[in-house]
Structure I
Amino acid sequence: MRRKRQVRVARKRVVSAGGVVLRGRVPEVLVVSLKEGRVVTLPKGQVEPGERYPETAVREVREETGVEAAVVSPLGKVRYYFTVRNGGEPVTVSKEVHYFLMAYRGGEPRPQLTEVEEAFFLPASEALERLSYPNEREMLLKALARWRPCRQDSSPEPGA
């Protein structure tokens, strides 16, 4: 009788923070695209040592998109797992992302090309259709339920 060969899988934990950046009375959402536009996602990135989650969200939005945004409130966190290869060996990554409702403060979207291909605003209804991951659509719905543009958003109204 043969024994099954056990494959040892390394594990890695990653903690990130990101934002659902909204602007306007009829909200638009800041998104980034990857993989030749096949993946549309919210801006997010890893927490640096000594950094708080809201600080990470503001920094990552600025770095990935060139947009300035302010944290309004926490939306929650999601956790998911995926496997990557590290030198041929599988590594299971446990990723925890802390999301924040953020209000647009200024700047035109421009992608940080080392990490994302495009950065742009979409109408919220279109973003709900185009976001690639269900947990990000869920965060967008939470953000839209809390959005109060007259107090939080400093963007000009269309046609102003």
Structure II
Amino acid sequence: MARRARAAVRPIEADSVHRNRLVQQVINKVMQHGQKATAERITYDALAIVGERSGRAPVEVLEDSIKELTPVLEVRSRRVGGATYQVPVEVPSPRARTLAVRWLVDFARNRREKAMSDRLAHEILDSIQQQGGAWKRKDDIYRMAQANKAFAHYRW
């Protein structure tokens, strides 16, 4: 059991161009090895591509994409009498949004396009159309939760 109080979650500051916290969260997730300027360039280029392809405001498209990827349920392992059950639980909203951003960036990294900005842009556009790796991950987790609905009474 932890002896200290939980560390307070620091609010994310809005990004400098779009004045949006979600964009800053994506930038922070794209960033590797402290290279924030590079992460900003990649994210802003991706948003420009998204705006060009969709004909809508890029931040609005990103928000729709994250809304589409946000999970409602997930499964947690729970040990009961020597057996481990996958128990479906609701996802708290901060964790749900973090998972959506994480999946978006991770699956963008695994795409085959040459530039990361292209990969991120296409993953955003795919997720709106309920396609792409990130959306598939969300769907798989939801299906797993539905399949294990019988163990919901083990919730804690």
Structure III
Amino acid sequence: MAKIIQHQFFYPNPPEVVWEYLTKPELIAQWLMKNDFQPTVGHEFNFHASPMPDMDFDGVFHCKVLEITPFKKLSYSWNFGPGDGSLTTSVVNWTLTEKDNGTELLLIHRGFEGTNNFLSMFNSMEKGWLELIQKLLKVINNTANGTTQA
């Protein structure tokens, strides 16, 4: 059973600014997780979070860049579970659209097949993405106002 998480937010910043926070590892780490992301199709990378043993999650998201259209679209696989992350397979898509002197950012995260704790994991991810996308807005605004995240 595939499920979809979809969130859309408006950022009062040009797509080029929002894009940097989706594609530069040090900026991604300020709002999402530590990572070794590189904006190159085919690049395999990891996000590192706290382990959740009750969900059979070791804290590592195994990802691969699938598509990049600079300042417009970013897509990567998002797999997790113990070992190689093959417990659950999903795909994250970010679409940026210039709108009203800012950027409309659309997140679509689909998949989640294979997990034993499907509903629990899906609900956790749904809530987590909402919080993280709002954190992204704060991080961008703090940087624009001359402050940075610790």
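The table below lists the values:
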{"read-out": "Among I, II, III, structure where mean count of other Cβ atoms within 10 Å over residues 42-49 as derived comes to 18.0", "value": "I"}
{"read-out": "Per distance in nm of label points 7 Å out along Cα→Cβ at positions 106 and 138, the highest-valued of structures I, II, III", "value": "I"}
{"read-out": "When percent of Cα pairs over 21 Å apart is computed for each of I, II, III, the largest belongs to", "value": "II"}
{"read-out": "Value -9500, calculated as helix-only ellipticity at 222 nm (-39500 (n - 2.57) for each DSSP H run of 4 or more, over all residues; to 500), assigned to which of I, II, III", "value": "III"}
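Throughout, read-outs are computed from the coordinates displayed, never taken from laboratory work. Keep in mind that this is a model prediction, so the values were computed, not measured. Cβ atoms are built from the backbone, for glycine too; each structure is taken alone.
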